[in-house]
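Each reported figure results from applying straightforward, stated rules to the coordinates on display, with no laboratory input. The shown structure was predicted, so the numbers you read here are calculated from the model rather than taken from an experiment. Cβ atoms are built from the backbone, for glycine too; each structure is taken alone.
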Structure P
Amino acid sequence: MANISRSMRVLHRYLGFFLAGIMAVYAISGIVLIFRDTDFLRSERLIQKTIKPNLPKEELGKTLHIKGFKVLKEEKGVIHFRQGTYNKNTGVTSYTAKKLPYILDRMAHLHIATSSRPLFFLNIFFGVALLFFVISAFWMFLPSSSIFKKSLY
């Protein structure tokens, strides 16, 4: 039993050192994601691009990935919406979007990865490693010690 306990302590320690960086990334991005429904740390950026001409109003919001998209008015082939405009004839679109700084944006995307993203295996590895931390913590102290009993409470 002492040999297993010693091995668990060593694995716990070195895996903890190895994962310290990724834990910091997840902690910071998790805090930022709490405020995703606000403009906290976001700055406004002008985006100009050309998309497919003659898009229906319903598809325009989906194509531009704008949540709560609503057309304000349409005049002379130009659709006006809260964030900007879309020229139906040319497909030229100009709108503003609020974005996180680049590093925080990348961290948030890593945090909310899905199985369709190329680095999803990192999320799985991190989850399994955290599960190992939970299990190996019970081998850090002898079961007869008061610290072990207090940790169970």
Structure Q
Amino acid sequence: MTSVAPIVWSKVRWCVPDPADLEASPVEDYPFFREPRSQYRIVTYINEPALLVAYEDWYKGHDIEWVMFNETLMVVQSGRAEMTYWDPPNWTERGTVEVVPGMVLFLPRGTHVWFTVTSDEPFRRVIVDIPNPGFEFSDARPGGGR
């Protein structure tokens, strides 16, 4: 007999990303792919089964390369970067875009991206991952005013 996993329900959550929270977080090695490790800092505000909401800084001289495991929405707060991307599923379509404050980006599951920070100030973004990719973060904040 095959067992069915129970549904895991998310709770109502909300957040107001605060630059002071991010600035108080330590700069760490980005835990994926590249050697030497890129530097970043992160604050996780909402960590529910349905989604993850985080606030991140990336830095000039520390490129970030990634393949999106899930659907990701980014809202750029400050700083600038050049993003090179390869569209899924087979990465034959490539594009480059300058990413600037106020820009909203949608990166579909399977997109291969390379970010090069071009500003001296940190490249700061709010990210929303749907569904939650399940990464462990030690900085998770209690969610949504509860």
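Okay, here's what the table says:
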| item | result |
| --- | --- |
| Per relative contact order in percent (Cα under 8 Å, 6 or more apart), the highest-valued of structures P, Q | Q |
| Structures P, Q, by FRET efficiency 1/(1 + (r/R0)^6) of positions 97 and 113 (r between Cβ atoms, R0 = 25 Å, to 0.05): label with the highest value | Q |
| Source structure (of P, Q) for helix-only ellipticity at 222 nm (-39500 (n - 2.57) for each DSSP H run of 4 or more, over all residues; to 500), computed value -16000 | P |
| Answer label among P, Q for the case where distance in nm of label points 7 Å out along Cα→Cβ at positions 49 and 129, calculated from the coordinates, equals 3.3 | P |
| Read-out log10 I(q)/I(0) by the Debye sum over Cα atoms at q = 0.10, 0.11, 0.16, 0.22 Å⁻¹, computed value -0.59, -0.66, -0.98, -1.27, structure in P, Q | P |
